[in-house]
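Presented below are the structures under discussion, each in the form of structure tokens.
What follows is calculated from the coordinates using simple rules that are stated; it is not laboratory data. The structure presented is a predicted model; accordingly, all values stated were derived computationally and were not measured. Cβ atoms are built from the backbone, for glycine too; each structure is taken alone.
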Structure I
């Protein structure tokens, strides 16, 4: 197997989540980049999500997977059990197995978030 260098915008699988309910502002652009389909990965799944100002993910979890997030640019909050924790560019986040959470862009510029699940988990459906 070879090392692969990937561009999430060219090599990733683009998904636009939340477009069916734009009034809820849970819209974000997801680029699944490290997957069994794109690189043959066996143990992890990773990609990039871009949130415009005010956009958020749905409250979701990844049963059976731990999640790591890295903030490339922008700022926001991660919400868990009603508790809000702020994050900014260059911050890491660790989300334990199965913990419900929501990412929210509270800033005035796009939020770029790299995410990784291991073992491979499922993206939220909305």
Structure II
């Protein structure tokens, strides 16, 4: 396991995660992930620490309102969110990590356009 940090563009939102040496990351084709360029690294809630003040965040929810999409109030970047598939964890945008190591990790495509048919395949990722 190793600790990684990341955050938004203006650095007002910062977080730390504990992950395997080569974590599992996914590229989702749903509308919000495609539009934001989000590359998912899902971690259990107890492996995620928000280092900045929660007041720096804004939350967007839609449809079922289970997922909580967090954005920096200043620069608008979405560095992480609480996914509907893993409401007990966090999905960190690998592109928002302080390292480019994620570019070397295997990435799996996820068919988020057919989310209901495929979400169960992700449910294990937030388990410790």
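Here are the numbers for the structure shown:
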quantity: When distance in nm of label points 7 Å out along Cα→Cβ at positions 90 and 114 is computed for each of I, II, the largest belongs to; calculated: II
quantity: Top of I, II by mean projected area of the Cα convex hull in nm², largest first; calculated: I
quantity: Entry that produces 0.35 once FRET efficiency 1/(1 + (r/R0)^6) of positions 34 and 106 (r between Cβ atoms, R0 = 25 Å, to 0.05) is calculated, selected from I, II; calculated: I
